[in-house]
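Visitor: Next up, some structures in structure tokens.
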Structure P
Amino acid sequence: MADFRLKGHDYIPLNDLLKVLHLVGTGGEANARIANGEVLVNGAVETQKRKKLRAGDRVEFGSRTVLIREEKHGS
């Protein structure tokens, strides 16, 4: 399982997370994969492309699992 730390933000949109972590090649691919029901958020299929992911959310895509965490001060 990998961690993604929110740095100075309250959330990250789901499609942006997939792009930032290089789990997809393009934003269009991210949107298509989400729309096709290939992404789970907190154990449920998520089809909202810009779903706001906040600290504590868990994203599963293929064989990858990512936990969203808050940026700790001094990290």
Structure Q
Amino acid sequence: MPAVLSFFRRTPGAVRIAATDKRIPRPLRWLATLGLLPIPGPFDEALLILVAVPLALFYRRPLAEAWARAGDARLPG
């Protein structure tokens, strides 16, 4: 259970860091932001799936760094 809580605490920070990363093209970041909006119907889910493909294929390093930085920000001290 603590791992699940840690995941959900870390995710918003990683998303915030990735959303401002200049290595990820602005249109791709805007599409991801649009996909996170609570739009009724399958539009937002389909958009997130479409955005996930280029992010996973071409921007894995920036996403991994955002995840690591979000975890480092949670460390005390």
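Just so you know, all these numbers are worked out from the coordinates, no wet-lab data involved. These numbers were taken from a predicted model, which means no experiment stands behind them. Cβ atoms are built from the backbone, for glycine too; each structure is taken alone.
Visitor: State the single structure among P, Q that was used to calculate helix-only ellipticity at 222 nm (-39500 (n - 2.57) for each DSSP H run of 4 or more, over all residues; to 500), giving -5500.
Guide: Structure P accounts for this read-out.
Visitor: Tell me which structure, out of P, Q, gives 43 once relative contact order in percent (Cα under 8 Å, 6 or more apart) is calculated.
Guide: Computing relative contact order in percent (Cα under 8 Å, 6 or more apart) on every structure in P, Q gives 43 only for Q.
Visitor: While we're here: From which structure (P, Q) was Cα extents along the principal axes in Å calculated, if the value obtained is 38, 23, 19?
Guide: P
Visitor: Further question on the same structure: 29, 52, 19, 0 is what came out when P(r) over Cα pairs in 10 Å bins from 0, in percent, for residues 1-40 alone was calculated for one structure; which of P, Q is it?
Guide: P
Visitor: Say we calculate distance in nm of label points 7 Å out along Cα→Cβ at positions 17 and 33 for every structure; which of P, Q gives the highest result?
Guide: Largest value of distance in nm of label points 7 Å out along Cα→Cβ at positions 17 and 33: Q.
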